[in-house]
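What follows is a set of structures to go through.
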Structure I
Amino acid sequence: MSVDEDRLGTITRDGDRFDLAYVRRIAKPIDKVWAAITTPERIADWFAIVDIDPRVGGHYRIRFSPEDDPIAGTVTAFDPPRLLVHTWPDPGHPDSLIRYELEPDGDGCILRFSQTSLPAIYIDALGGWHFFLDAIPGAIEGRHHNWTKAAEDEIMALYKDRLAAVGIVR
């Protein structure tokens, strides 16, 4: 199976926590993809409003609208243009880890993305990340993608069997 044959992420369960993983081949140079995941203006085109201090120990603050309080994570690994890891804190739960790993692949690159230790109450992030990751190539070209709950719900329907395999029935 190649990356292009299956764009669905994988789900693994560890007690009441979940790990999500996705692989995308992006037909853009690694430097362009790196910029899309580390430059606030590009991140805003595919994901959210992000303020990043790009260094180990730096902050990674996420807001989905200007009115939101930021989700304030910490950069735990930073190796341009190949690796970015940051925490995703949630009060009342241990932090999740978000990991972006890039490797060159011909005229493009492979993006391996994961979120580990996701609390079960946020399992819909599975469809959200799928949507966001698919928007990265357009963001590289300056196109903005707007997330909608309807789009996420449509994607989540594709994951019905994978969710059932880890004990989540919808």
Structure II
Amino acid sequence: MNFTIKKFPINSIKDETLIEKVKDYISHNSCCVDYPNCDHPPIQSNVSLLFDERFKEVLEEIVHIIIQFYEEEIENSKTKHLKIRSWGFLQKKDEEILKHNWHNHLEGDDKHQYSFIMYLTPTNHGTLFINSFDVKQLLIPETGFIFFWDSKYAHAPDIGKLDKERIVIAGNVAFT
């Protein structure tokens, strides 16, 4: 497959209380109105995490990265509007992921869409990507960074048993 995953250092996620803030946000902001009878991963927040005041610095740093490194896409977009959705995701220690839940974050036909992930906890379970030819590529998790890729690519947490909690902030960005 060999597509580009861009990696940028992000300082704001080094906040020692960030993990607890994400857990609290998830516990008070379930993924959707149908929770827990929905198709979302079991411990995931709604799509507005970064717009909570507690995550203001993280949002500002992400927007700065987007403006700096995706300048051409912004210039080529129709209205110069940036749409960001973001959520917290938690997998508990000793939880076993038995199968890949393939999905992408592409919305509509906008061409300039990117997904991102920030691993808040060290983990040996990365994110696996797949294309239409079943060719796979594994993103090795690293804390202290944000990873961006084209939203059209299907991905899923890698399978296996977790030896500790896996907490991430993920999301997508569209230039509309």
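Computed quantities for the displayed model
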item: FRET efficiency 1/(1 + (r/R0)^6) of positions 41 and 81 (r between Cβ atoms, R0 = 25 Å, to 0.05) - structure with the largest value, from I, II; result: I
item: Origin of the derived value 2.1 (distance in nm of label points 7 Å out along Cα→Cβ at positions 73 and 105; candidates I, II); result: I
item: Given 25 for relative contact order in percent (Cα under 8 Å, 6 or more apart), calculated: source structure among I, II; result: I
item: If distance in nm of label points 7 Å out along Cα→Cβ at positions 121 and 137 is computed and equals 2.8, the structure in I, II; result: II
item: If mean count of other Cβ atoms within 10 Å over residues 17-24 is computed and equals 19.0, the structure in I, II; result: I
item: For -5000 (helix-only ellipticity at 222 nm (-39500 (n - 2.57) for each DSSP H run of 4 or more, over all residues; to 500), calculated) the corresponding structure among I, II; result: II
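Coordinate-derived values only; no laboratory data. Since the structure is predicted, the reported quantities are computational estimates derived from the model, not experimental observations. Cβ atoms are built from the backbone, for glycine too; each structure is taken alone.
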